[in-house]
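Listed next: structures, encoded as structure tokens.
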Structure I
């Protein structure tokens, strides 16, 4: 019997969050819950398997909001601070584990996490109550039970960055690419006609390391995505005043998708 995959958008903002500290723009002062955004991350529930993609600085708030009490693995897209600095909050998911918590990412990403949080990887980290990481380098597709996770290399400034394609038998495939400016040709081939695409959409104007709204919609169309959700959104984008193609939607914090 195939499980239903539940995908929750824990956060959907760019690195500043929304509202932005000190900003009095119409978005930041609206009080509209659909415009309040924490740093980008998703959670996957597949049967009894719980997977977190990125651990940003708002992880504690996100986990409490969603009642997230168990994580079996964390997958990292890249080592920018808005995607990794909730690392210490992962200790709450280690308290009831006998084994270390698997952390998946590129060698460079895991190397940066190890550098920043050196204490967690030290042989002296033996006391109960602290995160016990088990780093697992991703250099190709990995298997988490029946779920195949395929890294999708993308261009996002100078830091090595991956999106991920997720495939489960007899369930529509989906991809998560929260930080991207350009999708190389080889990576685009891995995303052709993807049933569900979740992709970076910073705002309407051009940006050197993130897709604009126009670029995100063009990527969705060129890849032949059946359904697209836009994420990693800044306070410059008023999602209530933008018309999208019928197969595209803006994600928001707390949005849950059932994939089956």
Structure II
């Protein structure tokens, strides 16, 4: 499948920003199931490309002159295929994705929920899929009910959230079960132009023989060829498409627009 993608992000500030530094993880990963046939980034300021600790392509964007707006546009064509298992995928050991973070810390309720949902019988993958279904049922999808800084415990308690919250709750459950799990940011092609946005799902480690398996908790399914992977990490903060710091500016407004189409629709 060839996915034609265009993603525009605009930040507008109440007052001039004196200086800003942004980390952009907006370039598709070099994974076994995808390759970028063409990809461009348009943004002001200076950009330095590097690969982070998780194997993500990252651009460090620095704007040193005063500004009241940052407009970032990425676009290109990514070819994807149905590869269900990844083995040697990334520079870090899977054990690096066992340690909880501030956004994926499992509390007592989450630990009990994970164990009850997984059960004690069946293969590991079957148990993990059962937990994913349970998380989706427990945390109702509802946009605008959470913040990027809300952790798994908050989303679990409120029982509402978005794909980021589903991913964090599921990762917390996996780590409570001693299963390495990592956050994935990227895009999902649904064919519906009215419901297009960035997406988040989870990679779970099934062992050296089985490798990593990608699970979309929000849609309760294995993530295959209709997904484009941008970045992976321990949680959202490691894989956020845009994340940075600034000096000045006051309040800000962010607007993001994503367009995805199959090559046959272009």
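A short reminder: the numbers here are calculations on the coordinates, not readings from a lab. Worth saying up front: this structure is predicted, and the values here are computed from it rather than measured. Cβ atoms are built from the backbone, for glycine too; each structure is taken alone.
Taking relative contact order in percent (Cα under 8 Å, 6 or more apart) as the criterion, the top structure among I, II is II, with the largest value.
Comparing mean count of other Cβ atoms within 10 Å over residues 1-8 across structures I, II, the highest value is found for II. Consider the structures I, II: one of them gives 3.4 for distance in nm of label points 7 Å out along Cα→Cβ at positions 81 and 161 as calculated from the coordinates. Say which. Attributed to the structure labelled II.
Can you say which of I, II returns 1.3 when distance in nm of label points 7 Å out along Cα→Cβ at positions 65 and 233 is computed? Source structure: I.
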